[in-house]
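Coordinate-derived values only; no laboratory data. All of these numbers come straight from a predicted model, not from anything done at the bench. Cβ atoms are built from the backbone, for glycine too; each structure is taken alone.
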Structure I
Amino acid sequence: MIRTGEEFCTDVSERIEDFIREVVEEAGARGAVVAMSGGVDSSLVAVLASKALARGRVFGIGLPGSGTGGESGPRGAENLAGRLGINWRSADIEAPVRELVRTGSELAEPTDRARINVAPRVRMALTYFVANSRDLLVLGTGNRSELLLGYFTKYGDGSADLLPIGGLYKTQVFALGEHVGVPEEVLEREPSAELYPGQVDRDEIGFGYGELDPVLHLLFDSGLSPEETASRTGLSLDGVESILEMVDSSRHKREFPPVPGILREKR
């Protein structure tokens, strides 16, 4: 159903490496920067970038905060950067996040969602700070599962100059990660957007990627109806329709802000 085999991984890794190289060269940039959390997505992007570009042209940054789940993620990211031989810097974002929430609270009573989205936006602001300072492009780490669902923070981790793994479902990300040598301890980590301590994707989305990805593939790649998709995957029709609702309700995250039409003068 969803391709994850050795032949697929070999082909797609080469295509993504070519893509990164071509986009960076066409932009006339000195290289690329990726914010590395220690998770599988950013680790895979870092590996592919290091293969696509000369090592000195890839900059990895760690931006840990209260939602990063202890020391294992940041330490793993730094270890991988060292293994790949790419540039590495790290800065804790807890203080600026706390200050931004404090300042924002003077303007509006913050909701949980408002608080949670501050850290991803601070991370992206700092990632672009590094990119602008060093003439680099920002490598996004979103995958096709997350992009379709809108499972990212608008103008936070959803912002980037290019999305190298944006065409891969999460299950394919794991397969490709194993293929290119992402460390086993990274592949074994429970997927998490690290929005808050203890947060995991399965709880946030309501489905594991093993359930979710076949549904998305059949709906959006094969064009099956919700009823056919439910029958093919074994997921309930209610479950399929709830996934469709997530996609529909997050459409604004995947589109440019709407602009009113400009009326032409009548002749």
Structure II
Amino acid sequence: MSYESSGEYIKHHLTNLTFGQKADGSWGIAHSAQDLQEMGFWSINLDTMGFSILLGVLFLWGFRTVAKRASTDVPSGWQNFVEMIIEFIDESVRGSFSGKSKLVAPLALTIFVWIFLMNLMDLLAVDHLPWLAGKLGIPYLRIVPSTDPNITFGLSLSVFALVLYYSFKFKGASGFFAELAFHPFPKWMFPINLVLEGVTLIAKPVSLALRLFGNMYAGEMIFILIALMYSGGWALGLFGGFLQLGWAIFHILIITLQAFIFMTLTIVYLDMASQETH
């Protein structure tokens, strides 16, 4: 696939494979910016959904396989690796969640591994899969689900729903309202308290989503900009190769850290929600 300019190359690599209803009423895949604009809000990014579901299934299959073949005699390397991850998650939950819940630990494990796998896709070469997709007649393909705000907000809003559920479960409707209206200032200042605490509550899912999206989007953009250097001659291409290797090594830390931060904040928010107001 050839591009007329660097801007067109960047724009192509940052466009999702979108399916929706076009202006003429027909349903199909967007092949241009005009198609994307016509589809509006009620459309779906097929690449984001496809890769995120595929990675989720891969995560479940891998851990289920280990559970079925687990051995106490001579555990395999994969079993040791999975057990190490589970122990790490278990220690994180014990250190951050003071209540009792059968949901928090499995949720934390799912969030950490799933987000890590989605972030890990950023280490694949930015051109190979989109090029292959182009050969198959697919106009666009983004392979990193966590660079799509639809995914990051979907995850954060799911966590937010659990925060509300735990708040009502452990505090009741009156306790939850009291927490919003009567803190941190005296009760007679409840309108101000309500605004401040309401903003703080809403900021939790927004910050969760934007932090993950922003970091992964920036990482993807840097890989794309480095890839452009390969079209500038062998010297610039060689320099770009060293940059790409260095950024990929550093990016391993970023993708792991972002998964860990999302998981840790989820545990902390659920712990705060499960603590009764005094």
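Tabulated results
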| item | result |
| --- | --- |
| Comparison of I, II by distance in nm of label points 7 Å out along Cα→Cβ at positions 165 and 253 - largest value held by | II |
| Structure with the greatest value (metric Cα Rg over 2.2 N^0.38 Å, set I, II) | II |
| Entry that produces 1.7 once distance in nm of label points 7 Å out along Cα→Cβ at positions 149 and 189 is calculated, selected from I, II | I |
| Structure from which -24500 was derived, helix-only ellipticity at 222 nm (-39500 (n - 2.57) for each DSSP H run of 4 or more, over all residues; to 500), options I, II | II |
| Highest-scoring label, criterion being distance in nm of label points 7 Å out along Cα→Cβ at positions 85 and 237, among I, II | I |
| Source structure (of I, II) for relative contact order in percent (Cα under 8 Å, 6 or more apart), computed value 21 | I |
